[in-house]
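Structures follow.
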Structure 1
Amino acid sequence: MKYKVIVIKDMFQQMDNLDLVKMIGRILNVKRLGYQNKHSSKFLPVSTEDFFCYHVAICEESTLEPIVCYKVVSYREAEYYCQKFPLYEITAKSYVDEHFLETVTDLVSSRVQNGQDVSYSGGWTINPLYKGRGLSHELRDIYTATHYHLHRHFEIGTITGFGVLSVGTYDFFVTNWGLRPVFESSIKLPFTNNLECKMIFGDLDTLAKHKYDMADKYFSLWEERVEYLYDSQEDVKTRKAS
């Protein structure tokens, strides 16, 4: 199968673009179908950051039907819109102690103070219509590659997120991406129906060899992506200059 990568940054500022609106509708529908396939229909797989984050869709090239979707939330973008960085918000809702919260804050703030952007990655979903076609390994590799390239291209130096223990995502991120646990102990996250998770992080220049290998393998796919971008940082500069 041939693929096309779609990248949307800050959809809120581009809602007059009908092609973008159509693609966002497709992405949100895949999230709805994917999450309802695993969780209760009451589970809502969207939140405020969906309006300004990076949405990435790995699509079937001929139809642009999203097969895999995920999102990346930049600390800078959250700050620009006066929104709480998701890693902070999720941690605060997870009944952890003050030491845990302080460690998470220090991990992020130490990098931000050095001029480095930090991401929270989540929302990974696969279109149920494409399950059982023998594509899972290839799609995971493309996910691995595009995730790296997005961080490199948009100068986001640190990755953070959560890995669920029971479904293998924690092992995947540690083994294939080279991410590391912030704590050895696990926590239960309300948004995963209280599944056991570990918080993970990694700096872009110290990841696993597999991550870099997949980035090389799928470089041309990334280069041929379709983008819908709004640069809030340039908007700030423009408004200050005027």
Structure 2
Amino acid sequence: MANYRKQTATTLEASTACPTCLPDSTQLSLCYATTENALCCATSTSAVVFVAGLNVANLASVTGLLYTTNTLQTQAAAGFYSDDQAISCSGGGGSFYQSFALTTGTNAVGSNMCDVVCNVTLYHSGTGTLPQAGDYIYQTGSQNASPATFTNFKGIRATTGGNSIQAMNVNNLGQVTSIVICSPPPEYVTYVLQNGNGQDSTYSFINAGGVRDNTGFLSNYEEQIICALKDSVQMDGSIYISSESPGCN
């Protein structure tokens, strides 16, 4: 492995190994099927491949094999490929790629992009509703769409308007490098507490601020409505839950 030393204005830095040099390559978006009939009868799937050489215009211009990554080490699956606009990878209509929703902002920590509103639409090359590691992200759903890249993590979900349930980041090719699964948000419940025998009694619960409240008190057959973290209510023998409903007003 070759080495080098970097000189700055004040120092000559230590010897460092050169990174692995990648071959010149071009990314192509194609339709793929295992049989000729499946490809030509609009039952194929989308496939992202890499070929040797820079700025290869189309499949007809490829002189070597097709590969799965830009290292040109792993050959793409055997089968039938096409970039002809007359062949659809979506079963006869619609986008070439799968749409999904993302957050506007980013964060260096994936979990910080959980439960954030998603109001941007992009597209991915995967077969699922949401992209997975190794899939590619695109700016539009068309076959020749440009890759979408960004720094750090974005939150994602299936459609716009709701909050993110996962977070992802991509490399400079628009390929997903990692996925963070968001923990489900805490569930709060409206409880109606009842003192069943008139004896002064106490209770406690975790409130909407995430803090345990130990000040609950009921006497003389009193009733109290509280908003508490699900299953967090603790009470003595004379208090019982007469009803509960999801969420808190």
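Since every read-out is calculated from the coordinates, none of them should be taken as a lab result. Only a predicted model underlies this, so the values are computations on that prediction, with no experimental measurement involved. Cβ atoms are built from the backbone, for glycine too; each structure is taken alone.
Out of 1, 2, which one gives 20.4 for mean count of other Cβ atoms within 10 Å over residues 5-12 as computed from the coordinates?
Attributed to the structure labelled 1.
A value of -11500 was computed for helix-only ellipticity at 222 nm (-39500 (n - 2.57) for each DSSP H run of 4 or more, over all residues; to 500); which of 1, 2 is the source structure?
Working through the options, I get structure 1.
Among 1, 2, considering only relative contact order in percent (Cα under 8 Å, 6 or more apart), which has the greatest calculated value?
1
If Rg and Dmax of the Cα atoms in Å, for residues 13-132 alone is calculated from each of 1, 2, which structure is the one that comes out at 16.4, 50?
Going through each structure in turn, the value belongs to 1.
Given 4.1 as the derived value for distance in nm of label points 7 Å out along Cα→Cβ at positions 141 and 229, which of the supplied structures 1, 2 does it correspond to?
2
Here Cα extents along the principal axes in Å was calculated and came to 88, 64, 27; which of the structures 1, 2 was it taken from?
2
Compute distance in nm of label points 7 Å out along Cα→Cβ at positions 61 and 173 for each of 1, 2 and report the one that scores greatest.
Sorting by distance in nm of label points 7 Å out along Cα→Cβ at positions 61 and 173 in descending order puts 1 first.
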